[in-house]
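A short reminder: the numbers here are calculations on the coordinates, not readings from a lab. Model, not experiment: these values are computed from the prediction. Cβ atoms are built from the backbone, for glycine too; each structure is taken alone.
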Structure I
């Protein structure tokens, strides 16, 4: 855990630039994800949700996917489909919210 805390400042300085925002001046559906993950690593859960609401559901989806691949849950494929739809809905709604509230 200490290693993660040591690497956070480096990650903050070296975040990837969004090509859509850089060249088209339009945020993409994934804008805010990196900052949200960093906030989550720092323990700032509310800030993480405010930056990108789909971060925690996406991480849950990723974890469940790995567990399903390893243990083959009975209804795992169906559950994954629902998790994916929920994550997609959160991403789309968040994107529309950002587009409608641009300054």
Structure II
């Protein structure tokens, strides 16, 4: 069993993500998911923008796949019930509070 990622800050409660989601989030924001790390306050806006872009891309890809299936008269593909947007919402809230407070977000420590 893989260990979940626990994101921590001095200003918020922890955000816990299953391993595959936490790893994906860290890869999207350009952080190494293999060990402990930190998102500094000045890195938070860029990290949030990268996550928003990934979410928009995922949603556009899913819409395109559904539209293509419909055009071919096929059943639409099935996607995860809980989207990346929904999984990232607690992280976005943490990021905004930490940005405002000027504190970092850490994991693996």
Structure III
């Protein structure tokens, strides 16, 4: 299970397994953790999972950022918060998955 909070400011994601009748936390990713500050404000109102690096494990795509299957940062592009998010192989001439996201107008 993946749980998440935050998209306008702090971004937090956590992964859990349910094994032998108990919940076991796998990891927590927090933009407030040292080294992760670029991820703050880089989420959407939803998230999606997919394997954009083709390693056989799904990453968590937050929109303008993603978290690796092990809870480390995968990418952040700095484009900010958005309201719609799609991950698919949209460009058949390019290997792998692509992410499409619309963005809100940044504050001026």
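For this structure, a couple of remarks:
- Test item: helix-only ellipticity at 222 nm (-39500 (n - 2.57) for each DSSP H run of 4 or more, over all residues; to 500) calculated as 0, pick one of I, II, III: III
- Across the set I, II, III, distance in nm of label points 7 Å out along Cα→Cβ at positions 17 and 49 reaches its highest value in structure I.
- Source structure of the calculated read-out (distance in nm of label points 7 Å out along Cα→Cβ at positions 9 and 81, 5.0) within I, II, III: I.
- Which entry (I, II, III) yields the derived value 23 for relative contact order in percent (Cα under 8 Å, 6 or more apart): I
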